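No lab work stands behind these numbers, since they all come straight from the coordinates. Keep in mind it's a predicted model, so treat the numbers as computed, not measured. Cβ atoms are built from the backbone, for glycine too; each structure is taken alone.
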Structure 1
Amino acid sequence: MEKLMEILEEIRPEADFESCKTLIDDGVLDSFDVMSIISELGDEFDIEIKPADVVPANFNSAEAMWEMVKRLQNK
């Protein structure tokens, strides 16, 4: 989770990833941010995030992203 937080803070330093649960819904992250996150997570955690995984529920919070990473690592 620590590495995920580093990646997120690098991409959008002003966002509150600790407590925000509506990163997509409230427009904190835009589509470019999400694409950057997908690329970074793929490289860092050696996972493939497929189009079916690119839904707001997986990117609305740091916790949701971390759950997705763990799920994809176990495939």
Structure 2
Amino acid sequence: NDTTNTISVNLTGLTDDAGNAGVGNASSANYTVNTRPADTTGPTATITLADSALTVGETTAVTFRFNEPVTNFDA
């Protein structure tokens, strides 16, 4: 995080609507720029069953494979 990301304006030579002359400089607060493109598709999941032809009382392993990292997944 760079704390020097600010915009500075020299106020000398400027006047406000009331005619008051500007003095010194004005600086913005620190800012950041997000250069990562927006992710509008969201994650997808492939669900695989070890046995897809179950009978009463049988169990099988279920695998969830996501195409990107996910958070807060609750099995």
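A few notes on this one:
- If FRET efficiency 1/(1 + (r/R0)^6) of positions 28 and 60 (r between Cβ atoms, R0 = 35 Å, to 0.05) is computed and equals 0.05, the structure in 1, 2: 2
- helix-only ellipticity at 222 nm (-39500 (n - 2.57) for each DSSP H run of 4 or more, over all residues; to 500) from the coordinates reads -16000; which among 1, 2: 1
- Which of 1, 2 yields 0.05 [FRET efficiency 1/(1 + (r/R0)^6) of positions 12 and 36 (r between Cβ atoms, R0 = 25 Å, to 0.05), calculated]: 2
- Source structure (of 1, 2) for Cα extents along the principal axes in Å, computed value 86, 26, 19: 2
- Ranking 1, 2 by relative contact order in percent (Cα under 8 Å, 6 or more apart), the structure that comes out highest: 1
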